[in-house]
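Below you'll find a set of structures to go through.
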Structure I
Amino acid sequence: MKKGCIIWIIVAVIIILVVLGFVSWGTRTYNQMVTLQEAVTSQWGNVETQYQRRADLIPNFVNTVKGAASFEQETLTKVIEARAKATQVTIDPTKMTAENLQQFQQAQSDLSSALSRLMVVVEQYPELKATQNYRDLQVELEGTENRISVERRKFNETAQSMNVYIKRFPQNIIAGMFGFTARPYFESMEGAEKAPEVKF
């Protein structure tokens with residue numbers, strides 16, 4: 001074989017190995033991005049589940065309060081309206097933006113505020129606070145609020161893992177080619193640095 005032909009064969013083999021290496025790296029990178037994206041979607045489902053759990057408890061809580069005390073109707077109406085609004089705001093986790101997460105978070109915050117106002121009003125009715133049904137629902141709501149907090153934290157951690165991965169070079173090239181975008185985080189709402197004074 002001629003020397004020039006051997007050189008061309010070596011160059012062709014090197015080029016093929018480089019292309020195969022790049023394709024292999026690109027495939028692994030893409031698959032890792034899909035895995036991270038699915039983890040974010042799954043964790044978002046956990047967040048929504050806990051918010052839905054709270055929304056499902058609220059009608060029972062309102063009925064317990066309504067049945068045991070003569071409440072001002074306005075307070076109960078605000079809780080019911082806030083619940084309805086909170087359950088209407090949904091997000092497709094594959095198209096999540098900072099704006100629609102902010103809307104979701106605001107609706108949930110409004111529901112929390114309305115529920116807090118209801119709890120303050122309940123303080124005026126010690127006989128209501130003494131009922132077993134009220135105490136059971138109160139414990140359920142408190143537990144659900146804790147679960148929401150945990151799931152939001154886990155969501156932020158999962159989103160951060162994905163965001164860091166897709167922003168690093170050279171993964172950002174594959175992310176840009178296939179439309180992988182950063183996920184927003186849950187953030188503290190304005191005024192969250194002041195703990196609400198709600199006594200159970």
Structure II
Amino acid sequence: MEFSADQLDALREIVNIAMGRAGDRLARLLGCFIELPVPIVRFVDAPDVREAIRSMVRIDGDVTAVRQAFSSVAPGECIVIYGDASVHELGDLVASDATEAGAPRNEVLLEITNLLVGACAGGIGEQLGQELSYSAPSIIVANARIDEVLDPANVPWRTALLLEVNFRIEGRTFLAHILMFWPESAVSRVRESLDGFLADLG
């Protein structure tokens with residue numbers, strides 16, 4: 001399951017490029033500057049997933065989480081987590097006729113999630129030579145504690161490659177965390193794609 005140092009460096013570089021694209025799309029939509037911190041890449045076992053999410057996201061209050069799966073040579077899923085303050089702020093941030101007319105908050109969350117996942121996961125897939133298709137985003141918890149996002153007993157894998165990136169708006173409370181999971185069945189395909197990426201660079 002482990003990656004070589006070269007594979008990890010390549011993955012981080014690929015993620016950074018994809019994050020930049022996603023951040024640019026979000027900045028254009030919201031008309032704000034987006035801060036992009038360093039992504040986190042790690043392996044997580046199913047019994048430890050709750051603690052892993054808690055340590056990465058670090059939100060004390062209630063959260064809303066949206067899930068969106070993607071299919072490719074290496075299929076996986078993304079969970080985007082928004083703190084309660086971010087959820088309330090979205091209505092003011094999204095400048096569109098729909099929101100000005102009073103679009104439901106959930107629709108705005110799904111729209112933002114679809115944008116972030118499409119740009120971030122899509123950017124990673126493109127660089128790895130994988131074409132992705134996506135499920136419709138769906139809210140899995142709303143106004144819940146962070147520990148309720150995923151139940152370790154119900155995750156459909158034993159070990160997963162977990163990638164965490166987040167998007168913060170400068171001068172605002174808005175913060176969105178993207179957790180991207182590749183189950184163990186997809187990790188070998190990710191590794192093969194990274195080897196291909198490195199070979200092309202050489």
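I, II: which one has distance in nm of label points 7 Å out along Cα→Cβ at positions 113 and 169, as calculated, at 4.5? Computing distance in nm of label points 7 Å out along Cα→Cβ at positions 113 and 169 on every structure in I, II gives 4.5 only for I. From I, II, which structure was distance in nm of label points 7 Å out along Cα→Cβ at positions 73 and 161 = 5.1 calculated on? Here the read-out was taken from I.
Source structure of the calculated read-out (Cα extents along the principal axes in Å, for residues 121-184 alone, 36, 35, 21) within I, II: II.
Structures I, II were shown, and Cα extents along the principal axes in Å at 101, 28, 27 was computed from I. When relative contact order in percent (Cα under 8 Å, 6 or more apart) is calculated for each of I, II, the greatest value falls to II. Which structure, out of I, II, was distance in nm of label points 7 Å out along Cα→Cβ at positions 17 and 57 calculated from, if the result is 6.2? Source structure: I.
Using the calculated result -27500 for helix-only ellipticity at 222 nm (-39500 (n - 2.57) for each DSSP H run of 4 or more, over all residues; to 500), pick out the matching structure from I, II. Here the read-out was taken from I. Here FRET efficiency 1/(1 + (r/R0)^6) of positions 9 and 137 (r between Cβ atoms, R0 = 35 Å, to 0.05) has been calculated and equals 0.70, so which of I, II was it run on? Of the structures listed, the value fits II.
Coordinate-derived values only; no laboratory data. Keep in mind that what you see is a predicted model, and the values were worked out from it rather than measured. Cβ atoms are built from the backbone, for glycine too; each structure is taken alone.
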